[in-house]
Structure 1
Amino acid sequence: MPDMRALLSGLEAYHESLTRHVASLNENFQEVGLRWTALDECFAGNAADEFRPVWEGASQRFQDYSEHTSHILRVLADRIEQLRNAERTSGLIG
């Protein structure tokens, strides 16, 4: 039988770590996005026309990643809560 407290502790630590990771990525991507916006305002010519779709593609992939990770965090939080409830019911956690 697995140690439920160790499992719960590990899942909580993973959830916290993933939450920090996503927050850091979002903050950094926003900063890069602001810099891109400033550059795009003065960027012209062939280089701009070639780079703009690359940036838009990267931005879309980042948005997709962010949405998928948010879903993972919601599922993980739900599973953690279910495990906590199971532990309370069984009397293993006070």
Structure 2
Amino acid sequence: MTAPRTAPFLHIGGPYDGDQMFAPVDEDGTPTEINIVEDMTSADLSLSPLQGLSAKMLRATYEREERFGDDGFFYVFVFRGQDVLDNAA
């Protein structure tokens, strides 16, 4: 089994605005239509550390768009929304 191929693409808007984030690509180098980036929120000091994690999971959703620039055609990912997931699943 091989690891999925990834490549860096510009992400616009949301928590990763202006960052080059990796997204899965197919054999032709075309990125998937949706890239979901999972991370942690900053620590919530109101939560007791004895109860477990003091941060929550953050899931940001970016959708692929085609753009044209000075260098020609390229793909970017545009922010579509985010969810903050409770750790008590």
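Read the figures in this text as sums done on the coordinates, not as results from a lab. Remember, predicted model here, so these are calculated numbers, not experimental data. Cβ atoms are built from the backbone, for glycine too; each structure is taken alone.
Quick look at the numbers
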read-out	value
Test item: semi-axes √(5λ) of the Cα gyration tensor in Å calculated as 44, 11, 8, pick one of 1, 2	1
Among 1, 2, structure where helix-only ellipticity at 222 nm (-39500 (n - 2.57) for each DSSP H run of 4 or more, over all residues; to 500) as derived comes to 0	2
Ranking 1, 2 by distance in nm of label points 7 Å out along Cα→Cβ at positions 12 and 36, the structure that comes out highest	1
Which of 1, 2 leads on relative contact order in percent (Cα under 8 Å, 6 or more apart), largest value	1
Given 0.40 for FRET efficiency 1/(1 + (r/R0)^6) of positions 44 and 76 (r between Cβ atoms, R0 = 30 Å, to 0.05), calculated: source structure among 1, 2	2
At a computed 1.8 (distance in nm of label points 7 Å out along Cα→Cβ at positions 4 and 60), which of 1, 2	2
